[in-house]
Structure I
Amino acid sequence: MLGNMGKIYFLYQIERWFFEHHFYFFATIIKHFIRLAYSCEIPYKARIGKGTSFPHAALGVVINEEAVIGENCKILHGVTIGGRGGKGRVGAPLIGNNVLIGCHAQILGPIKIGDNVVIGGGHNCN
């Protein structure tokens, strides 16, 4: 059976499939279920690579819908992968493969994180 790490990605895959096949209502239902059940925001528009895991049931994780996350990444609790609002500050992060993002890290704006990177907990990348 799927552990918490696998459940979140599995639900994301389902919501993403519905989105890609224009079943927006069902994609939205699953998105809201994830938010209520796991206290995290993982939108179906975000692109998240295979094998990415969310230990601690992705508790408190917030991902921007424009974010791109590579394969085999590990995103710990309390992480924000978001855009930066305001004039001249748009875009979302592009994260490579095999990246470990420590708890409560903030990756904001149009920043590119390469492959095989470790971002320590509590760091602010923008």
Structure II
Amino acid sequence: MAKKTEDTNELPRSTGTCKHCGQPRIIQTIGDITQEQADEIATSECDCDGAKKERERERMIEQAEEWIDGRFENKPYVKPVFFCAVKSVVGHEIKEASIKEGEWTHKIALNSDGYVVIKSSKNVNEEVSFS
């Protein structure tokens, strides 16, 4: 459990450590928290490059998930596949993902600036015959 001080006039304090740079931070908490929770809060408040990159990745994932929720609101079985693909691409576990859904092909990748991009294209086949 995270270390905390007892002061009836203030919120309890805990010490957490940024998981990227290792810098300890004193954080105010409401109620008891675990050391892992204190470390997560410390990381979310840290200004080191690693913590900033993590927040940027989380923001990109959140924006992509909002788009996925809207785009596939009537296809609940498609959403988890997209969520997993986006998280894997943003987390650099895979370079890109391609998902075929009906007549659509969706490609998920990071652009040269490191931002997640979902490109969607619809297969349109046209055949004309003359006799």
Suppose relative contact order in percent (Cα under 8 Å, 6 or more apart) works out to 17; of I, II, which structure was it derived from? I
Thinking of I, II, which structure, once helix-only ellipticity at 222 nm (-39500 (n - 2.57) for each DSSP H run of 4 or more, over all residues; to 500) is computed, gives back -8500? I
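Please state which of the structures I, II yields 21.1 when mean count of other Cβ atoms within 10 Å over residues 73-80 is computed from it.
Value 21.1 for mean count of other Cβ atoms within 10 Å over residues 73-80 corresponds to I out of I, II.
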Supply the structure label, taken from I, II, corresponding to Cα extents along the principal axes in Å with the calculated value 91, 31, 19. II
Of the structures I, II, the one that 0.25 was derived from, the read-out being FRET efficiency 1/(1 + (r/R0)^6) of positions 33 and 97 (r between Cβ atoms, R0 = 30 Å, to 0.05): II
Working back from 17.0 (mean count of other Cβ atoms within 10 Å over residues 41-48, computed), options I, II, answer is structure II
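Coordinate-derived values only; no laboratory data. A quick note: this is a predicted structure, and the numbers were derived from the prediction, not measured. Cβ atoms are built from the backbone, for glycine too; each structure is taken alone.
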